[in-house]
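Before anything else, here is the set of structures, which you'll find just below.
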Structure P
Amino acid sequence: MSRHVFFTGFPGFIGRQLIGRLSRAEPEASFTFLIQDQVRPVAERSIAAIEAESEGFAERAKLVSGDITLPWLGMGEDVYRQEADRTTDVWHLAAVYDLSVPEPTAYRVNVVGTANILDLCEEAPNLSRLDYVSTCYVSGARTGLVRESELDEGQTFKNHYESTKAWAEMEVQRRMHRLPVCVHRPGIVVGDSHSGETDKYDGPYFIINLLLRLPKWLPMINIGEGGSRVNLVPVDFLCDGMASVWNNSDSLGHTIQWADPNPYAAKEIVDKLLQILGRRRAIGMVPSDAVERALGAERVREIAHVPKESVIYFNHDVIYDTENQHRFLEGTGLRCPDFLSYLPTLVEYVKEHPDKEFLDGRKV
């Protein structure tokens, strides 16, 4: 039986990058993409772009309108039953990725939506594996070393994105004894390490864009002590890794943290950015909580274009264990590239593409 993949989170940037790799890995596999109607034009263009690199892909790809938060995934019972009967693989990427998302929305999409996908998996008689994309930040406010085997450690959370992704992963883990699951936890995903391509400017891009807007004579000030490591991973390494693991049955029942094994401190990243942009080194330091309070004012956020929810991620002292990452990539030649080595590429991409929107302006 040839593989049939049921996929959510397309045509998001990670989903789009991943699908090209899955298609090349399994040239005979067919795909059903559960999409919302408003992104159909983007999805159709994305399929055409993948077809240009992987001939025959368009014939193996089907777009189905639906919604992961609804009964029958919004597809209607007949279509739902048809998909369940023929699905061999499920990739679940769809989620709300907004750090300021209200709890009801985050819960409905991230928790209820994931439970609905798990229900589909349990009704699929030919299911061989579910690859669920979580996030390293299910660790919430924990500090120190976070292991891939750990999840519910009584942690608190910095926002509703983190808490609902943690609840969703707990539900996935709860059903692991009866479903063939591999859990993927990416860090903060940045652009392609070779081309710089990305679909949205968040995470370190807030700082890059801020520095590009500020006059060169204006000195930069570090936010907080700057000693905390920042968990950044390029989209090409992430997708190469996940696609590689897809054909490794030993990964079932395990969690893989797609984090940089050798992350840099926030201060080191800022110093390198200032060097790339030909600016003077940062002088002094402003406590991160003072910056968060300042960004609580709408006028300050409009000027800085930096959401206050993002500041803590550059001053949160946490390291992510990557033992399973190394284990399942052994022999593949894949390894996470050094962030400072491709940071100039990310900066150049921002300079060449100053205005970017995610899925035609959507946040989800």
Structure Q
Amino acid sequence: MAGLLLMVWALLGDLPQVQVDTLKTGQAAGELKQMTPTQIVVGNRMVPLTDVLEIRFAPPAAPVSVVEVILNDESRVTGSQIVLSSTELRLTSAELGTITARKNVIRSIRFAANDTKLDEAWLKILARDSKKDVIVVRKDNKLDFLAGVAGTVDDQVVKFLVDGEEVPVKRERVYGLIYQPPAATGKPQSIIDLQGDVTLQAKQIVSKDQNYEVILASGVTMTVPAGQVRTIDFSLGKVRQLSQLKPTDVQYVPFWDQVWEYRKDIGPLSSPITLGGVAYAKGLSIHSKTKLTFRLQGDYRLFQTVLGIDDMADDTGALGDVKLTISGDGKPLFESDVKGPDAPRKVDLNVTGVRELQILVDYGGELDIADWLSLADAKLVK
């Protein structure tokens, strides 16, 4: 029966098309026909999970979500509606449907949509050492917080206990809740990236019908529709693509009153990142003048990338001129002019102990046209 179902899905075009990076046996591409705790089947090829680095899926359109929940295993789930009882979380997610989880596996809940102006303040509060729960309230363009005990949450009210007294706070005033550090979890087998900025730390993933049954390192179980998966990373965090990290700070200087936002895993013309005729599935495309800051927390040894002016920025290969500076904790690690005619360049930087990595793509000395620098296959290695 299972073989008949796979045949029917193939005829209907429902099996996901994937590309698989492996450690020893090269790249595999085709339909992902099966996944078990020990192997995957791509097309007619069986690949042991011990040889799999990453599985990349063709993405559907991503819905917009507001609520963000981070679990104690660092899984990140987004949704539109949330209800929290004294013991259980229920989150309505466009990617995953209704998710339920025990309250004691929650690390934080952010009720507001992503706001770059407040991201840094939120992350600083999140990083604080607190033995109590914390409620974070937005006041104009600033965040304030108070320690206590988090209670129930519905569409209207967040209940919070301060000095033994329960205080109901209007949900619209609350930016987020941060829970006292929960118990440690087991190690994940893989990291699953979904649409909608969802990241799951999976202890086990098994294909079932047209979905994946996932057990998180925190013990939460969920059903993941195959069509929502972007990548499955089996490198266990030893290699992290820079495009998978959200910058803690993004600064733009408009070019002719036009802001060109940086792009993740795509080139300047919505085509693959391309350098020297070679297309890359991962990386960043950054226009001058842009400064990106990433929080590394000293977790990585190396930063590696292939850099150059993207082939798609100018089909003549003559334009594009930027100055690139890569810094660690404010100290320059790499500085160079990069021009359109230059050959792609491999860069391998020591970032041992670096807590903040900054990438500045500045104006070059020539006319600032086609200034699209690509950092292809930009990755951090532990």
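Read-outs: derived from the displayed coordinates by stated rules, not from any lab. These numbers come from a predicted model, not from an experiment. Cβ atoms are built from the backbone, for glycine too; each structure is taken alone.
Once mean count of other Cβ atoms within 10 Å over residues 92-99 is computed for every structure in P, Q, the highest value turns out to be that of P. Taking relative contact order in percent (Cα under 8 Å, 6 or more apart) as the measure, the highest value among P, Q is held by P.
Out of P, Q, which one gives 0.95 for FRET efficiency 1/(1 + (r/R0)^6) of positions 84 and 140 (r between Cβ atoms, R0 = 41 Å, to 0.05) as computed from the coordinates? Of the options listed, only Q reproduces it. Which one of P, Q has P(r) over Cα pairs in 5 Å bins from 0, in percent, for residues 116-283 alone, as calculated from the coordinates, equal to 1, 7, 11, 12, 14, 15, 15, 12, 7, 4, 1, 0, 0, 0? The value was obtained from structure Q.
Taking -1500 as the value of helix-only ellipticity at 222 nm (-39500 (n - 2.57) for each DSSP H run of 4 or more, over all residues; to 500) derived from one of the structures shown (P, Q), identify that structure. Derived from Q, not from the others. Comparing distance in nm of label points 7 Å out along Cα→Cβ at positions 36 and 268 across structures P, Q, the highest value is found for Q. From which structure (P, Q) was semi-axes √(5λ) of the Cα gyration tensor in Å calculated, if the value obtained is 35, 30, 18? Among P, Q, the structure yielding 35, 30, 18 for semi-axes √(5λ) of the Cα gyration tensor in Å is Q.
For structures P, Q, calculate FRET efficiency 1/(1 + (r/R0)^6) of positions 68 and 188 (r between Cβ atoms, R0 = 25 Å, to 0.05) and state which one comes out highest. Largest one: structure Q. Upon calculation of mean count of other Cβ atoms within 10 Å over residues 276-283 from the atomic coordinates, which of the structures P, Q produces 16.5? Source structure for this number: Q.
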